[in-house]
Structure 1
Amino acid sequence: MMTRWAVVSDFDGSFTEMDGAVGLLDHYTDVDWRKLDDLFDTDEITLRILMEKEADMLNCTRSEMIEFALKNMIVRKGAVEFIKLCQERSIPVTIASEGFVDYIEKILEREGLEGVTVHANRLIWEDKLIVGLSHPSGSEDCDKCGTCKENIVKEYQAQGYKVVYIGDGISDLCGSRVADKRFARDRLAKDLGKKGMEFTPFEDFHLISEFVRSNPS
């Protein structure tokens, strides 16, 4: 029986070259937002709370945010072709991100990618200002992350799929550790290595496309 594959990919720093949230914070805040990262690194706040506090710091309109993202966020080499290859082979692809759906959907639209499911945090706007952050794909049992990537992987597996996970950061650890095939870079690669978990390093999507071609679904 042929294996059915599904793909779950992080967005910022994985699908794209830059982390959009970091770029936005550097551009649209007047305070040292990196002090919040120190609180997260010492386990004083969760990733979900970190994202909520960082969203509160952003001083921009939605149109300014999207304009910045479209101008500065470049997709990683081979990423668009990879998505289209999966779609041609009826392999479901999901973006699972701790970033903001506001710019993610616009980047996918710019690249001509349709039919990609997106799970990400959603900014709450009022009179063109950010007034909060919601977590439509958060876990009911764990409040550590805004988007529960582990649940997304497990939902595919419950439907009979094996899951390819693509990621680069701390928010990808839970999702990648339950996946069937891992492609990792940057901090995720270091964390998986420390845990002795098998993964394939990547810097572009060409290698991941080769995996899809050599493992028909």
Structure 2
Amino acid sequence: MRLKGVEYRVSYLINEDYSAAAGARPQLMMDIGGVLATNLSPRFWNEVARLAESPAERLYAKYKEEVSRGLWIGHWSEIQFWDWIASQAPSLSAAQGQTILMESLTPLPGLLELPKWSKQADIHILSNHLSAWVDPILEPVRPYLSTVTISSQVGMSKPHRELYDYASRLLPASAPVLFIDDQDKNLRQGATIGWHTLQADSEGHWIGDADRWLDRMLSLQPESDS
């Protein structure tokens, strides 16, 4: 049986208290996978499972148990990851695996919105990932990003509170924050520190929700003297 695509919930906003937003530049805190680029699942794991002649669900469960956490917090190197893949699928070379992986990471429509959104807000990245894997995705939009926090570089991962506290310290005090992620567990942790949250859906309806949030923030800004 093949891994199925991720099931997304309808986009939603919570913590919609805008009382402290007036006069502060909005902040967008954004995930990469499922928001700005495709997730590795299911394409990458289905292909590796095919070469390993193993059910995708079993292989992915083993990865989650043995590798995932260590990889995302930098305790596993990329080389160790590919060595582990080779132990599961000996016929797959590291070069072939890297090609499959990069083909599985493709830009999503949200990435194209960053130049426009950067005129209204500061944009931050908060992602469980390896820099080497997401750098090609982020490179064209680097000029529009205020900060980039990749879990493997800072030794912390979502949904653990310590990473959110770290990211919060990068933001202006009292600024309104919209956290956009595709996983409910990550969003719920963001809500506990007072961020507004928006769940990305596979159809991209969340983009309109983000636009409306930014418009709302703009409407709260004091009018400049003319």
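Taken together, the values in this text are just the output of simple stated rules run on the coordinates, not laboratory data. From a predicted model like this one, the values you see are computed outputs, not experimental measurements.
Quick notes on this one:
- Structure responsible for 68, 31, 30, with Cα extents along the principal axes in Å calculated and labels 1, 2 on offer: 2
- Entry that produces 14.2, 42 once Rg and Dmax of the Cα atoms in Å, for residues 58-97 alone is calculated, selected from 1, 2: 1
- Given 30, 18, 15 for Cα extents along the principal axes in Å, for residues 154-201 alone, calculated: source structure among 1, 2: 1
- Computing relative contact order in percent (Cα under 8 Å, 6 or more apart) across structures 1, 2 gives 34 for structure 2.
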